[in-house]
Structure 1
Amino acid sequence: MKKTLLSLLISALVVAALVVWALNADFLDDPTEILMISGVLILVGFALSLAVSRIRSHLRREPAEDERSRRVMSRTASLSYYISLYLWLLIMILSDRITLPVHNLIGLGIMGMALIFFFSWIWVKTRGSGDA
C-alpha cells in the first residue's frame, strides 16, 4: 500500500508542477513543449491507472501484485530496455544533425524511454508474456 500512496503522491506533484508551469509560461508556441507535456500526461495517467488497480486489489483483500502482474512487469522491463538501447543509439547518431541543445536531447531520450516502457506494457498486457 505504501507504493500505491507514493505513486499517487508523485503523480499529484507532477500534475501540480505542470499546472504551475502552464500558468507561468506561454508554452503553446512551441510544438516540442506540447509534445513533452502530452507525454508527461500520458505517463501520469499510466501511473494513476496502476495505482487505482492496486487500490482495487487492496479493497478486495487481494495481493497488490500476483504472479501474472509480476511477469508482465518483468517482460515489459526487459523489452523496453532493449528498445531503449536502440532509441539512445538513434539519438546518438542523429545528435550531429539535430540543432537541439544537449539538455533537450537528454530530456527527449528520458521521455522516450518512459513512453517505450508504457507502450511495451500495453503490448505485453494485451498480447501476453510470450512464453506460455
Structure 2
Amino acid sequence: MRALARWLAAVAAGVLVFEGLDLLASPAVVAWAPVAKSVPALSPFLCGAAAAWTARLRPFPALLAAAAAAWARIGVDRAEGLLRGVHLSSESGLFLVLYFGVPWMLSAVVGGAAVVLVGRAARRRGSPRPAGQRYR
C-alpha cells in the first residue's frame, strides 16, 4: 500500500513540476525575464525526472510514474478548462493525444530514465547495498 501511495505522490509531484514550470513561462514572467519563454520545452523532461526521483521505486514503476505524470498534466488542464466552461470538440481529442500527449510522455520517460540511470550509477560507485535493501 505504501508503494502505491508513493507512486501516486510521484505522479502528483511530476504534475506540480510541469505546471510550475509552465507558470514560469506566463506572459507576466516572460515580460521581465525573456529566457523564461524557453522553459516549456524542458517541462515534460523535468516532469518525468521529478516523478521518477520522487517515486524511489524500482525502475519500471518509476518510469511508469513519469509517463503517467505527463498524461495527468493533460487531464489537469482539461479539467481546469471544463471548470472555466471550455468544451473541446471530439476531433480535438485526437489532436491532443498526437500533438501533446505522446511527445510529452516520451520526453517524461526520457527524463525519468535519466534519473534511474544516474541513481544506478551512483549506487554502483558507492558502497554495496545490505542484503534485503530495496531499490532506492
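Here distance in nm of label points 7 Å out along Cα→Cβ at positions 62 and 118 has been calculated and equals 1.1, so which of 1, 2 was it run on? Of the options listed, only 2 reproduces it. Looking at structures 1, 2, which one was helix-only ellipticity at 222 nm (-39500 (n - 2.57) for each DSSP H run of 4 or more, over all residues; to 500) calculated from, given that it came out as -23500? Structure 2 accounts for this read-out. Of the structures labelled 1, 2, one was used to calculate FRET efficiency 1/(1 + (r/R0)^6) of positions 30 and 94 (r between Cβ atoms, R0 = 35 Å, to 0.05), giving 0.95. Name it. Source structure for this number: 1. Comparing mean count of other Cβ atoms within 10 Å over residues 46-53 across structures 1, 2, the highest figure is found for 2.
All of the numbers you see were taken from the coordinates with simple rules; none came from a lab. Note that the coordinates shown come from a computational prediction; the quantities given were computed from them, not determined experimentally. Cβ atoms are built from the backbone, for glycine too; each structure is taken alone.
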